[in-house]
Structure 1
Amino acid sequence: MMTTERLDQIRVGGDVPRHVAVIMDGNGRWARQRGLPRHLGHREGLKSVRETIEGAIEAGVEILTLFAFSTENWNRPVQEVSALMGILQLYARKERAELKRQGVEVHVLGQLDRIDAQTREAVDMFVDGTSGGTELRLNLMISYGGREELVRSARLLSERVAQGDLDPADIDEGMLSDTLFTAGLPDPDLLIRTSGEYRISNFMLWQMAYTELYISSVLWPDFGREHLFEAVLDYQRRERRFGRVEAP
């Protein structure tokens, strides 16, 4: 099926997921299959980031969240971490103006105090340079881990309790959600994971309680908008019940 045909089907197929999250997996395997160093796989994956963003805009997705660098990734070899930070800086410089033109507003979420000063400067320029975009909100999750995020939330709430500003009995789901990096955003409707792996890898553990999962066998550097459209079409064929059932 042609990409345009998939897009036409999406437009008549029902509700489009408002918030799509993506675990971009398979860069290393893509490079290894070609006898290339891992960092070239990560760099090639930038093309898929561009394709996915443009496809999300075409499909009518409002929020796109990309898992770009996890807290566990800090444990990778120093050379690879340095290369990843360099790629992030390159992406911020090269894509800022184009994303601004497309109406994409970039947000970078995670433990940003762990990244180096040069990368932080590039991130800040990226965010500031795309502020005000109304076509798509793009969340780049950098130095992010779901368990770490929940620990951070527990600390923030416990500090309020210790200060006497909060009664523990008043803590509810909404209050905890307000302490997450994604505060104020709807939970993802659809999670796409590439490379055929069936796990969520410590990603948005709280937010994905009722997210629909779609596993693609395609390695991330080969992922294009046609694959995004396939995932959206699959989502449109599902019945989301959020734990409820219809009365007989």
Structure 2
Amino acid sequence: MRTITIDDNQSVLDSMRHIMQNLDPDGTHYYALSAEEGIRIVRRHRIDIAFLDMEMPGMSGDETMYYLRDNNPEMDIVIITGHPEYALLGHRMHCSGFVTKPFDEADIIEALQWLRKPVALNKSLKINCTNGFTVESRSGILSFQKKLTQQIFAYLCYKNGISASNDELLTVFYDGDITKQDQLRKYTKDMRDTLSGVGAEDVLNKKRGEIGVFMDKIETVGELSSLPEYYGWIF
């Protein structure tokens, strides 16, 4: 995505630079210390999203917002301000989001989820279910050490964010044979170690006696519903 942050506070720009680099390292992100500078950038480049402070010297935030709305009607505008009273103006101008200072990455993620044109945030992994099941990290196709590990990971993805208990996994993969618990732990460790090796360990939601995946951290290609037939799971 292509964004611009317009704020006269350098620390705010530094925070946004860190956040956007983390969320969208392949995107194009501009930063301006004044409305005038921001407008010059917008005139030269196509921008998808503008993060806009409301109180700045020179051209004010509301004047800037009117300009952006009139000249770039397709642009999403997210207000970033320490003054909640601007929420009414943002609503009247049909802004896409409102973030109050101080803010953190979670606040920006939430704002991005409510855009008129939603964007895909940077994901830790990509899974492809169109012809079998493959897992891809930024380093390439992922290979687990043990063959069954990938199938168990596929099952967790099929659960679509709902954790699976150890008993459930034993039922699906070992017909409920409780003597296979040690083997199941080895597969879980292989999964954790392999994902950790590519910096994607954060996709796992591991709790005592159960495990799941955070699907909001995974880009999905194809239909998860195809996996039971592909693997022959019997429920």
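Figure out for me which of the structures 1, 2 the number 0.96 belongs to, where Rg/Rh (Cα atoms, Kirkwood Rh), for residues 15-142 alone was derived from the coordinates.
Numbers: 1: 0.96; 2: 1.05.
This value belongs to structure 1.
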*In terms of distance in nm of label points 7 Å out along Cα→Cβ at positions 39 and 223, which of structures 1, 2 is highest?*
2
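With relative contact order in percent (Cα under 8 Å, 6 or more apart) as the yardstick, tell me which of 1, 2 scores highest.
Details: 1: 30; 2: 15.
The structure with the largest value is 1.
Comparing 1, 2, where is distance in nm of label points 7 Å out along Cα→Cβ at positions 47 and 103 highest?
Working: 1: 2.8; 2: 1.4.
The structure with the largest value is 1.
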*Can you say which of 1, 2 returns -1.40 when log10 I(q)/I(0) by the Debye sum over Cα atoms at q = 0.17 Å⁻¹ is computed?*
1
*Read-out helix-only ellipticity at 222 nm (-39500 (n - 2.57) for each DSSP H run of 4 or more, over all residues; to 500), computed value -11500, structure in 1, 2*: 2
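No lab work stands behind these numbers, since they all come straight from the coordinates. No experiment lies behind these values; they were computed from the predicted model shown. Cβ atoms are built from the backbone, for glycine too; each structure is taken alone.
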